[in-house]
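Next up: the structures, one after another.
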Structure P
Amino acid sequence: MIWLLAIQLAIGPTEHYERAKQDFAQRKFSEAGSEVNAALHENPSMVPALVLKARLAAFAHRPDVAKSCLITAITVDPTSEEAQFYLGALFYEQNDFKPAISPLEAAQKLSPNSPLPVFYLAMTYEALGDQNKALELYQQAEKLSPQISPQSAEIAVAYGRLLIFLGRTQDGMEKERRAIVIDPKARDAHYVLAKGLEYEGDFENAALEGELALTLPEASASDAEIHFLLTRLYRKLNKPDLAEAHMEKFLALKKTTQK
């Protein structure tokens, strides 16, 4: 018993943090939370542990806890790129766009070769209506990202969506097709490509892309959005039965979400 107690006492904050990281990577969130709390109990100023606790809190839909941990981490170490980035990303995810800019810009300066801060800055400026700045940042994020990676596919989807919105349909669809080559199961890429094809008047292929998107794992594009798009497309294709079927599914989903 004495040797077991000695081993337990010998486990320091670093060991607890490493265990928490492993648990987090394996999606063992409860175990990760226990380990990260143990690390912070022994060292409340441990920045990597504060960042990890913030990420766990975000997964648990506790943005208040996540924000507190990240602000503490930045107060302890303003040069923590991770803390700055996750704070900016947290603000963005909460649709609090203006406060997101400062930490994301800090993260970009601290890690100029990382595409993620630039990507989130692009999405933030797009949300704020500064489309020219967003386009510039999407292009920069695209150049920084590995050519074939889930990250580059995600950037291509967002970049293409904005290009299509701005009327640069062919350029936008090219981005979506690139994303699909990288990740054929990227629902958002198929959905945005369907919208681009609709704008170009290619309703048949747009409907094919929309139907395919429905079969893929949920992402930003919801089932309801896709059913609504398909309703519109099948009406344009003079296929009222299919249009009505998708409208019924759209209305059922809307009713469910409004409860």
Structure Q
Amino acid sequence: MHQIHLHHEQPGAFQLLVSAYHPDILRFPRSAVDVTAGERLRHTLTWNVFKTLEQIAPTVWMRPLVARCAGLPERYDSAPQTTAVTCWAELAPAPAAMLRRGRRRTIDVSAIVDTDDTVVAFLAPGPDELVERVLSETAEDGLLDVAEATAHLAGTRSAYVGVVLPLAVDEVVWAPRVRQRTERVHRLLAAGDRSPSNIRGLGVTTWHVLREVLIESAASRFIPRSEQLLALTAAQWIGERLEARRDRRHRA
């Protein structure tokens, strides 16, 4: 298994659990010398959550994933048979954004979950990016641009956007703020004459919640034992990381 080492962290803290030789590894955010352990952990969490889900039948986890990150709309009927996950993807801006707002640069997202009937884009920002990009109404690659680009990528399929809160922030304080922003973006999209009609939801989630999706997947009787073990391994690894962070905060 691929490992990235950092002093003062326990062994395995930055371990990539699956697909260690996948080409997406080449896009793993290369960090400066003074990068914090929290930033590296965030990138590793992104890989281990979403790349593990890619190995598991999407019929087991897609509905819980969408429900926990963006809420289920009426008549939700996703039943995907195939899935592809891309970490640290670059989305082309939507044509409407290029025409109305002059967007030209690609839009970075942390992960794209791409199935035969649904596309979900995830942002897993650090604390600064959460404020400057996700909550900002003027950021060039902000939540509105991400939503429009995701809808454009999805085409005729349903599109969703989820924001994963940083571990370093207080969920009770920040989740309502992000939710308020996602609701505003959703209203803007719904009000526009040329806005995409396939955006079904935008919302906020946490690494704790994503771990719960993996735990539920591991308990499913409808997937092979090998897939159950992958989900369980990832869930246990995430639990150890979250517990280690709690211990360090208590000692501080």
Structure R
Amino acid sequence: MATEQSGRGRIEVFMDFLGAELPLAGTASGADATAALCNMHPLVIRGEGIEDADSGIVPVADALSGVVRFTSPNGAAGDAIVLGTETCIGVAKMAPIVIECRCEMAALSDREIFIGLCGNFDDNQDEVLTGSTGTLTLTETDLCGFFFDSGLTESVKWYMPYNGGTTTGETDASDVVSSVTPVAAEFDILRLEVDNNGTARWYINGTLEQTKAGAISTSVVMSAQIAVVYTATSVATLDVDYFYISANRDWTV
């Protein structure tokens, strides 16, 4: 097989959310989450509890530039609505990898948000990791991205967790906390860059917040995703203006 080609060598997905949706009232099609799977071309919506009629991704009326609101299920703690790619991104062969998202929260309470790469994307996907006081529990073996959890009481900020690379994932939240405190109803731009050696860089609103060598596995195949998670108190929401994913194509297979 040829190891390089001309043409479409760079994979790019740019979701600008101008009208596609998974309606809140249109998902109650069965007791199992797999009965409610929905494509939002070219990505897919999965997650534990998305069959609930109060969970979905819907356009925000009159929001300039096109914005959708993710609404989590309202069932058990950890239930999530997740928009992402299939596990199809290999760091060693497809880097540099870029994930960028412009998003805002209506409130900073009762929610978990994850935006980044994860080595798992099941039909019944639930939380990738959790936070409590000053501790992160890295539920998934392989993850790298941005995290917000209202259970982290050290400070209400964006966090930058990682796990699965040659550098051990931090569980002390203070070691991966950014300088940025989200403001309710104000957008932040979150950008993750990953090199083919597993080094990752986290940018928020154009400022480099963290660089970590060996942050992510170079052999595990990843999914790029946005996850909004229920915390057993009230439904969680996240408004997203755009979601951008780019990576090199692997010509070796």
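Coordinate-derived values only; no laboratory data. All figures in this text were calculated on a predicted structure; none of them were measured in a lab. Cβ atoms are built from the backbone, for glycine too; each structure is taken alone.
Miscellaneous remarks
- Which entry (P, Q, R) yields the derived value -25500 for helix-only ellipticity at 222 nm (-39500 (n - 2.57) for each DSSP H run of 4 or more, over all residues; to 500): P
- Answer label among P, Q, R for the case where relative contact order in percent (Cα under 8 Å, 6 or more apart), calculated from the coordinates, equals 8: P
- A value of 18, 13, 8 for semi-axes √(5λ) of the Cα gyration tensor in Å, for residues 127-174 alone, calculated from one of P, Q, R, originates in structure P.
- Which entry (P, Q, R) yields the derived value 2.5 for distance in nm of label points 7 Å out along Cα→Cβ at positions 15 and 151: R
- Across the set P, Q, R, mean projected area of the Cα convex hull in nm² reaches its highest value in structure P.
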